[in-house]
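What follows is a group of structures, each given as structure tokens.
Taken together, the values in this text are just the output of simple stated rules run on the coordinates, not laboratory data. Owing to the predicted nature of the structure, the values given are computational and were not obtained by experimental measurement. Cβ atoms are built from the backbone, for glycine too; each structure is taken alone.
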Structure I
Amino acid sequence: MPVGGVVALDTETGGISPGAIGYDINCGVRVMRTNLTYDDVQGKEQQLANILFQKIPTGLGKGSVAGAVSMEDIDDICTNGLRWALENDHAVEDDILHCEDEGVRENVNPDHISDKAKKRARHQVGSLGSGNHFMEVQRVADIYDEETAEQYGLEEDQIVIMIHCGSRGLGHQVCTDFLRDIEKQHRDLVDELPNKELAYAPAGSTLEQQYYEAMNAAINFAWVNRQLIMHKTRECFERIFGRDWQEMEMELLYDVAHNIGKKEMHDINGEEREVYVHRKGATRAFPAGHEQVPRAYRDVGQPVLLPGSMGTSSYILKGTEKAMERTFGSSAHGAGRVMSRTQAKKDYWGEDVQKDLQRRQIFVKAQSGSTIAEEAPGVYKDVDEVVRVTDAAGIGEKVARMHPLVNIKG
């Protein structure tokens, strides 16, 4: 099943694994809808690519929509998530209502995050980063489920914006720090594992509590990171189209994580049990009626946001009861690579990929040609097939397909 990695460990007898969640804690996807159509954007693609690439920091190292924030701000962001963005005029209330967990994880203690991690984060609040992270302007090409699409505010030929990034250096450092701590304090446990990055903090240990609280803080940071990118995107569209973002109805459809660990209640062999659900390369897919689905979508189910690669389609699906039964409420999060970055740079030349995409009216900007080569469409699985299998398995049902127009890479 194309679910990525999903594992559940009992909160009383198991534990939580930083490596199973990943270095980019709360790497995730958000989609913003608009009332613009393809006719509105056609001919302005290069302008959009230029201004978005200029205004939204990309690549490794420093770069931030918010500038260099204070250490106190980092603690506030990590504690309050999107509430910080709201209080600092980077969000509106509706943004919060359309985000997983309303953009705030509880059980947070930023004191468990090292100063090194916080210092890295000071210069990265509101940045895409590198690798497979992107911001993409898309056209809704197909609607498969009219009723659900209407609830999601989607229709054919509509312009939407997809943002894919995570917690940047802060999340990476949190994972690194705790893997080292677990390796030191639980050497006997680590030695029994085939890979030390599968190390976990055992239930009841001090490290279990500390990592969970640090991870939740990094989750909050990632939501703010994506929010600030969305806020800046709204400003860029205002400059290109000469209208307020509210007039263009640039509203958050949904934001959902795919590198995350959460305490959830699930039916296991007929018994309701609390478990740590680790989703690595997998995303939440809760069904209609679930209390954690935003009220706006509770009648139809949670939006499942599934990106492809630049040059290929992306999809929006909806969560299902089968996902709850089979995969702890999880579904595929994307196409997934079939080729290493090293091999991709041997097989593809970035400028050739960029020119080929532009001939197809897909405008790509990145920090370097090697980045484009590493992320060429041919290095990823066939996203259409991934979605077909996901839909056939019943762990995510197709709602809409989007076609790329503008892609900004790290």
Structure II
Amino acid sequence: MTVEGPEQATDPSPADDSAPEAQPDEPEAPPSPLLTLRDGLPPVVDTAEALAEVCARIAAGTGPVAIDAERASGYRYSSRAYLVQLRREGAGTALVDPIAFDDLAPLQEALEGTEWILHAATQDLPCLAEVGLTPTSLFDTELAGRLLGYPRVGLATLVETVLGFSMKKEHSAVDWSTRPLPEPWLEYAALDVEVLVELREAIAAELVAQGKDEWAQQEFDHLRSFEQPARVDAWRRTSGLHRVRGRRALGAVRALWELRDSIAEQRDVTPGRIIPDAAIIAAATAMPMERSALLSTKGFHGRGAERYANRWIAALREVAEMDEADLPSRSPRGDGPPLPRAWAEKDPVAADRLQLAREAMTALADEHGLPVENLLTPDYLRRTLWTPPATRDPGDLLDAVAGVLQGYGARSWQVALAAPVLTRAILDADARAAG
């Protein structure tokens, strides 16, 4: 729709009287709500007999299998699956309770050789592997959406954008460890796999149209070996840590965080339900040495504040007696390059390489219509540019950069696009420094 400028916003002249009156744009039709299941709500599978029946149906079905898992994030410490949903053409939908079984080996056997369709596979693959389910082939609709340049790739948003259906969202954050699971929750869970096959077909066609189907296949193959990365210095992610001053206070945050984590793991509840991050920061800042002082510390609260007060105090006293050398530093120790903001001071040429590469990578990502972080993992870029290969022969340097990126885990399509950009950044930064 054309918008008139101020100079045009006047009454039409008589010569305009014969022109047809402009009609307002037709409002877009709202998406159709996806409220009901095509085959009705199936019963929860929680017996060996029922599982065997589902496995037989899955094995006899055709085409890919839509799979989803529900965890109790925000309620439980573990990331285990409390419900597994599956749907396949000719087999219908199945809702499997993995808590009722030692493992799901029969289901893994039935799924052998099938393509799994998941949304945000990195969220579900670890908890599915815990119950014995690992894919031989997969298609991740979220990752495919990123490669296609969709600005928002949540399942409900993609389904609405691509298929024109609106999905329920009201049960996305419930406690899936609840037993028995309420029927509205089960309907919500079943709807998550109801349209995955159709969504996969539509997005796969878009990948082919954009010439990105091979990129996607490389990404999906890479995902099959995905494992949740080990948490290193996870306590440093405590909300409000930037307000803590001094190494001893940092040590107190670490000690309280680790104690809370241990209690939460033992009780299988999310750590924030013991005491919140704000309570850890408050106690670490005040460093009370007595129970009464701790409980009167402003901001120290939570279900476990008083219950575990003696253990919190013991941890704080231990930190108070620590040698300075045993206390954590402000910056984490790591094997990677320094934070980008420190590059200019530590190595101005490296900082120039980084700036040149970032600008070029952003332009390249825009050209191909995908997020720059999907074009190349930012950590790979920083590591390569902080300590680049020694050679400055353009051809040898390009080969060396490509080898470095492959060693970090970049896929072939990423290497083909990014290696020339990083090579040029290295050479240009050196030339600018020399000239």
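Among the shown structures I, II, from which was the value -0.99 of log10 I(q)/I(0) by the Debye sum over Cα atoms at q = 0.15 Å⁻¹, for residues 227-370 alone calculated?
Numbers: I: -0.99; II: -0.80.
Among I, II, the structure yielding -0.99 for log10 I(q)/I(0) by the Debye sum over Cα atoms at q = 0.15 Å⁻¹, for residues 227-370 alone is I.
Rank structures I, II by mean count of other Cβ atoms within 10 Å over residues 163-170 and report only the one at the top, that is, the highest.
Comparing I, II by mean count of other Cβ atoms within 10 Å over residues 163-170, the maximum is at I.
To which of I, II does the computed value -11000 (helix-only ellipticity at 222 nm (-39500 (n - 2.57) for each DSSP H run of 4 or more, over all residues; to 500)) belong?
Answer for the origin of the read-out: I.
Matching task: 8, 27, 30, 20, 12, 3, 0 is the computed value of P(r) over Cα pairs in 10 Å bins from 0, in percent, for residues 131-290 alone. Pick the structure from I, II.
I
Comparing structures I, II by relative contact order in percent (Cα under 8 Å, 6 or more apart), which one has the largest value?
Values: I: 28; II: 13.
Largest value of relative contact order in percent (Cα under 8 Å, 6 or more apart): I.
Thinking only about distance in nm of label points 7 Å out along Cα→Cβ at positions 107 and 251, which of I, II has the largest value?
Top value of distance in nm of label points 7 Å out along Cα→Cβ at positions 107 and 251 goes to structure II.
By the measure percent of Cα pairs over 19 Å apart, for residues 51-186 alone, tell me the structure among I, II with the highest figure.
Evaluating percent of Cα pairs over 19 Å apart, for residues 51-186 alone on every structure, the highest lands on I.
Among the shown structures I, II, from which was the value 20, 39, 34, 6, 0 of P(r) over Cα pairs in 20 Å bins from 0, in percent calculated? Walk me through the intermediate numbers first.
On the way: I: 29, 61, 10, 0; II: 20, 39, 34, 6, 0.
Going label by label, the one that fits is II.
Among the shown structures I, II, from which was the value 21.0 of mean count of other Cβ atoms within 10 Å over residues 67-74 calculated?
Working: I: 14.4; II: 21.0.
It traces back to II.
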